[in-house]
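Down below are the structures I want you to see.
Please treat every number below as a calculation from the coordinates, not as lab data. Because the structure is a prediction, the values reported are computed rather than measured. Cβ atoms are built from the backbone, for glycine too; each structure is taken alone.
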Structure P
Amino acid sequence: MNIKINHLQHTGIPVTDLKKSETFYEAFGFKNVMSSTFQLNGNTGYVAMMKLNDIIIELYQPPEPELTEIRNRSNGHIDHIAFDVDDIDHTFSVLKQAGYTIMEPAPVFLSFWEKGCKYFNIAGPDGERLEFNQVL
């Protein structure tokens, strides 16, 4: 397969109280380097990218009803791991042709970071989500 993964881009963690989680990670030296909103099923969610050296943790607070699902969990949950790639469209094409289960019909644009980013997810053998992400 001819794709280039540069490094682990981030780990996504759904949270029930974004400000509380930001404060928690700040105690370990993480700094909020990007805040934004996102739309999910017509409702607004909130995200903070927390960075410490080369580690990025994406904290995101989804809107209801997804937020209620997170509140009802008895333990923590890491939602996805994301790999940084140079060419999201090429990576999408290669993985689609290789027969991977891709969760989006095309790479999705988000207005995260200075110029935005594009991403898509594939399902791993046990249903885990692997995100491929290009910061534009």
Structure Q
Amino acid sequence: MVSCQVDFYVLSTPRLDGRKLACRLALMSWERGQRAQVLTEDDQAAKTVDELLWSFPAKRFVPHAVSGTREAEAAPITITTPERLAAGELVINLSQQPVTDPQRFERLLEIVPHQQADRDASREKFRFYKSQGLNPETHEISK
């Protein structure tokens, strides 16, 4: 079994928006022909990311759908919640919780916002993935 690659993207300043980074990462995965799921905390957060993907990145279209809708099965990018998360290629995690059973995925991208409470939650997620035998890598994002 192939081990899941886990990457933490640490936002270096408070002006950076984790949801916009998730949109950029979703665009990049789609351009590479990968299917991705953007994991949000709840349905309201999923709706927010859905609306953002219609306008960001500017002048680009990212084909996407919210899980549980008729369009979601065919969409290369799915916005989902923990209870609807399905095994697959790539997860972009915007939730406060770690992805349980990360081995169901090839890659897991964790976005670490600049706010202290979010950073504390991300440290817990990092420890969780280490306890699962994974070796997360970190990348600082400054723009």
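Taking P(r) over Cα pairs in 5 Å bins from 0, in percent, for residues 15-62 alone from the coordinates of each of P, Q, which one would give 5, 24, 32, 21, 11, 6, 2?
P
So if we calculate relative contact order in percent (Cα under 8 Å, 6 or more apart) for every structure here (P, Q), which label has the highest result?
Evaluating relative contact order in percent (Cα under 8 Å, 6 or more apart) on every structure, the highest lands on Q.
Starting from the value -5000: which structure in P, Q was helix-only ellipticity at 222 nm (-39500 (n - 2.57) for each DSSP H run of 4 or more, over all residues; to 500) calculated from?
P
Identify the structure, out of P, Q, from whose coordinates distance in nm of label points 7 Å out along Cα→Cβ at positions 7 and 111 was calculated to give 2.9.
P
Thinking of P, Q, which structure, once FRET efficiency 1/(1 + (r/R0)^6) of positions 39 and 87 (r between Cβ atoms, R0 = 25 Å, to 0.05) is computed, gives back 1.00?
Source structure for this number: Q.
Determine which structure produced the value -0.43 for log10 I(q)/I(0) by the Debye sum over Cα atoms at q = 0.12 Å⁻¹, calculated from the coordinates; the candidates are P, Q.
Q
By the measure distance in nm of label points 7 Å out along Cα→Cβ at positions 31 and 119, tell me the structure among P, Q with the highest figure.
Going through P, Q one by one, distance in nm of label points 7 Å out along Cα→Cβ at positions 31 and 119 is largest in Q.
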